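Some structures to go through are shown next.
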Structure I
Amino acid sequence: MIERFDVAAGPFTFTGRAAGPVGGRPVFLLHGFPQTSAEWRHQLVALGDGGHRAVAFDQRGYSPGARPDEVGAYAVEHLAGDVVAVADALGVGRFDVVGHDWGAVVAWAVATLYPDRVTTLAAVSVPHPLALAAALRDDPDQRQRSAYLAVFRRPGLAEEALLDNEAAGLRGLFASTGMPEAAITDGAVDEYVAVLTQPGALTAALNWYRAAPPDVAEAAAAAAAPVAAPTLYVWSDADVAIGRAAADGCAAHVAGPYRFAVLPGISHWVPEHAPDALNELLVAHLAPFPSA
């Protein structure tokens with residue numbers, strides 16, 4: 001059963017979801033844009049049923065109690081710090097971290113900046129930042145896939161495009177990029193839209209993009225060191241945002257045990273498009289590496 005919770009961590013209060021026994025192995029799941037902790041509903045159940053304590057919180061900008069105004073407040077080092085602050089507030093020392101989309105960017109940073117806190121890392125869709133930076137530099141296909149970043153970084157432009165006509169653009173974003181109808185109609189997209197149409201919420205979510213330096217290589221500096229934790233990277237070949245070159249480049253930035261899993265025919269929205277496959281991968285990834 002999925003529980004809802006609020007947790008005070010630092011100056012903020014975060015909302016979230018959790019499942020599984022309180023004393024179970026802690027697994028933190030970090031959502032992406034433009035979603036909430038609801039994107040992990042299938043994984044929360046599967047991990048919780050397996051005896052893990054699965055925790056997904058609505059990150060900075062998405063939780064109403066964690067929505068600062070300053071663009072710089074959304075730099076990745078602050079987002080990574082939130083994960084550790086939430087873990088501290090919940091009494092968790094070491095944990096496994098799983099991230100999708102922007103949540104994967106944060107997960108890479110957590111594993112790099114706080115290696116003593118991370119048992120294993122699983123990144124879904126978005127590879128190591130330096131692998132993405134190299135692909136943007138060398139691969140025309142990846143530059144084309146990432147052209148939307150320039151729009152998202154322009155204040156007001158993305159808000160207008162996504163929120164006009166009762167958030168038709170935001171709703172259409174999911175369908176046009178391959179999210180299956182079952183995921184659109186089960187209520188999760190309604191939650192995403194309800195959260196991001198709150199005053200200031202979409203701007204806060206877009207500030208994740210705006211706080212990152214325009215030079216992706218510079219933005220990757222926070223995660224420049226190879227990741228020591230055992231790492232699973234999951235990429236789907238129907239992802240409109242991340243191409244094969246960036247996915248293949250990920251391995252060079254992991255020093256620990258590494259597995260690269262490809263899901264054929266699956267869109268960018270892996271946790272909702274292929275929940276059973278992802279759940280199986282996550283359970284297999286955790287098993288060989290006992291929590292300290």
Structure II
Amino acid sequence: MRIVVTGKRGQVASALRERAVPGVEIVALGRPEFDLADRASVVGAFDRLGCDVVVNAAAYTAVDKAEAEPEAAMRVNADGAAHVAEAAARLNVPLIHLSTDYVFDGSLDRPYRETDATGPTGAYGRSKLAGERRIAEIHPRCAILRTAWVYSPFGANFVRTMLRLAETRAEVGVVADQRGNPTSALDIAEALLPVARRLIEDSSPAPTGVFHMAGAGEASWADLAEATFAIAARRGWPRPKLRRIATADHPTAARRPDNSRLDTAKFASVYGFSLPEWTKSLPACVERLLDAALSSES
């Protein structure tokens with residue numbers, strides 16, 4: 001199985017390359033040779049490469065910056081997604097598109113289901129929702145997977161940031177009134193392989209459409225930080241005091257959903273498995289980040 005994945009420097013593409021098994025070839029595309037916002041670049045690249053499945057993991061993810069440049073977010077997350085969908089449709093291969101919890105406004109008092117009304121509160125969420133809709137119009141053989149709070153040993157993410165802050169601060173304030181599903185990019189990558197196979201082998205509509213796929217269990221950002229600090233402290237890493245703060249105490253350009261929890265029952269029912277509990281996946285990620293940090297110091 002040959003999978004072409006966009007966003008080669010991103011967390012999911014990096015994890016997918018690492019988690020590839022015998023018989024699976026991962027081809028990652030990204031800048032500068034591949035420009036998601038350029039239709040000719042996207043279509044031409046896929047026509048040349050060919051594949052069995054496309055994974056669109058590339059995105060404009062600068063949530064706060066998107067408030068100042070919403071057009072740039074739309075070019076990548078909506079127009080770019082449409083270009084990838086067109087390229088996959090031309091090849092007549094399935095498309096897996098990664099989306100986000102930010103398509104919701106966070107006002108519900110329970111985890112969001114796929115049938116719940118969307119209502120993004122910021123430019124990033126609006127651009128990702130527009131991408132979902134463009135894809136659905138262009139390519140029927142598509143699984144749109146909404147995930148949340150992604151962390152990994154690769155690239156910039158919340159867990160890496162917490163470890164860096166622990167080195168330099170005696171106290172760290174972290175938002176405690178936003179809740180979601182911390183999700184390991186390595187778990188996402190492992191899930192993408194059976195999803196891809198199902199889309200290839202099952203021509204029915206069942207594996208297509210919108211699904212919520214995120215780590216099991218829920219947490220606040222402060223809970224995730226506390227767990228990260230505790231794991232790192234066992235390796236002798238500095239452990240700062242955690243100060244639990246309100247969203248109002250940490251203003252940002254973009255408003256984050258208070259409730260980012262995703263109900264993954266539909267995904268589990270259709271695909272037959274769920275992602276692991278976040279507390280089980282976090283330690284391995286923290287250990288790898290610490291190993292990398294310590295080796296760079298030696």
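The numbers here are math on the coordinates, done by the rules we state, and not lab data. The structure displayed is predicted, hence computed values, not measured ones. Cβ atoms are built from the backbone, for glycine too; each structure is taken alone.
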query: Suppose you compute Cα extents along the principal axes in Å for every structure in I, II: which one lands on 55, 43, 38?
result: II
message: Given 2.2 as the derived value for distance in nm of label points 7 Å out along Cα→Cβ at positions 61 and 85, which of the supplied structures I, II does it correspond to?
response: II
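Looking at structures I, II, which one was distance in nm of label points 7 Å out along Cα→Cβ at positions 45 and 173 calculated from, given that it came out as 4.1?
Structure II accounts for this read-out.
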query: Of the structures labelled I, II, which one yields 3.3 when distance in nm of label points 7 Å out along Cα→Cβ at positions 197 and 237 is computed from its coordinates?
result: II
